[in-house]
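Below, each structure is written out as structure tokens.
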Structure 1
Amino acid sequence: MHIIPRRSVLYMPANNARALDKARSLPADCIIMDLEDAVAPALKSEARQQAIAAVQADGYGLREVAIRINAVGTEWFEDDLAAVIDSDAHAIVVPKVEDAETVQHVADRLPEGMALWAMIETPRGVANVEAIAMSHSRLQVLVMGTSDLAKELRIPHHPDRLGFLYSLSRCVGAARIAGVDIIDGVHLDIADVEGFAAVCEQGKALGFDGKSLIHPGQIEVANRVFAPDVPQVEHASRVVEAWREAEAAGKGIVVLDGKLVENLHAAESERVLMLAQAIAERMVV
């Protein structure tokens, strides 16, 4: 199992050179240079050039760097795709994916080593998410686009996100079927620190691997919530140790702190330890 921490995934408008430079020093796990929603039509070409230049200049350390292109069918799609293909970006983010064919169309054109992230942000995308998630080996991440999904479903942005729960849970299930990561949608109220922390906790409880962000001030909370804390790591270590001792003794189960431990608990604890180790190794300052 190879784990890449994706606790905090920060969108940066690609037409803002200062923001792209600042991202080199931010403690986000992933940076998405955005050519789509954050960029006005008249600035698309300039944004594309700046994103590619920033990626080629590097300096992002261990941060995963992706570029979100404009959607298939738009006038900018082909130029965006061609530019990203020739870049050193780790991944290409495709918005408004609604079927497996879209993923296959893009993924088959990518160079070796470049991953594809698919955004699920329409009812049709949610309806086809299992096929999308399983569509190509290059697909590594699903990203929820909850702002567009809210508009399409006519769902208000309530703190409990009640109207989103079906879509969010279905997409998490699809990600787990396919063995890919899934990132929760953005929280639009930058000043709402408590509300942001609450939706991060909710997202983690729903099974998400991280949170997409619109402001650097949201990074610290996302990193904290989507990382295993010290008690979790210590407990996971004890579970793995107990399970290995049980295996060595030829036992299929073991009791730890009065609770039954089976192989599934050991496997999840091993994942917790691997995630904690990966975070420690990729720590950015």
Structure 2
Amino acid sequence: MRIEKLDVAPDMLGESPVWDPDAATLYWVDTVGRKVRSWHPASGREQCWTTPGLVGSIALGDNNSLIAALQDGFYRLSLATSLVELLWRVETHEARARLNDGKLDRTGRFLCGSMGIHAEPLGALYRFRHGRPAERLADGIRISNSLCFSPAGDVMYFADSMSREIRAYDYDVDGDRIGPPRQLIDTNQFESGPDGATVDAEGYLWVALVRVGRLARISPQGMVDRIIDLPVDMPSCPAFGGPNLDTLFVTSIKDSGSGRAVSKHPDGGSVFTLKDIGVSGLPEARFRCG
């Protein structure tokens, strides 16, 4: 395995990497910097778009766009024009909360959890599809994280980082039903809460252990398969990308802006690549705007 640092400027709070196979481009966000960023490996070209608020996560959209979960709702970002268009705003937005970690399910619906800015239990879990108000699926969340889906899309993974527990839910791919939560793994054994996560083609969960500078690979049965030490102290979120989806990109934190997560490492906020790890990922779905 090879671990390398991308030659791009560090983020304050790097999050939500997502690979676009059509554009052969990596996108991610700097939440505190209010930026969406991109890197095209073949050319080395970087781009950056400014958002009007804190940006927690992004998803692939259609017609050269991304869907962004900003502090108060879901927005469409046109990559060609930089136009940011509101799609749905949280009806009862709490100023001390913001949308955070999110992923598309396998059919293209955007699930995103919010969080208390100072880890108060003000967050909720939403599911959003174009043309409808978002559904509120859960309440009382302190810091939403680890949202991702099994390869078939029939299991959803989710965590409130402060509970140090990743949960699994049976997920109805063709309908709206979500089953009751069950514990996948207690991350107290790693001395860290879980941050962002993704699933590989074998159905294993890759989760950033933000407090100890590690990644864990977890089986669908909740067994620890692999622990990887990273060259930074606060990794935030992994995602598979590259032409064969066999490179693991990992964002990291320099300063979360709340005082709760501040890196002591000179490479805090950098993006890293892990190659030759022996597994590949899955292509992400696209959100359809109409």
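General remarks:
- Structures compared: 1, 2; top value of distance in nm of label points 7 Å out along Cα→Cβ at positions 147 and 179, i.e. the largest, recorded for 1.
- Entry that produces 1.38 once Cα Rg over 2.2 N^0.38 Å, for residues 195-274 alone is calculated, selected from 1, 2: 1
- For 0 (helix-only ellipticity at 222 nm (-39500 (n - 2.57) for each DSSP H run of 4 or more, over all residues; to 500), calculated) the corresponding structure among 1, 2: 2
- Largest in distance in nm of label points 7 Å out along Cα→Cβ at positions 67 and 219 among the labelled structures 1, 2 is structure 2.
- Read-out FRET efficiency 1/(1 + (r/R0)^6) of positions 35 and 267 (r between Cβ atoms, R0 = 41 Å, to 0.05), computed value 1.00, structure in 1, 2: 2
- Comparing mean projected area of the Cα convex hull in nm² across structures 1, 2, the highest figure comes from 1.
Rule-based calculations on the coordinates, nothing more; no lab input. Nothing here was measured: the structure is a model prediction, and the numbers come from that model. Cβ atoms are built from the backbone, for glycine too; each structure is taken alone.
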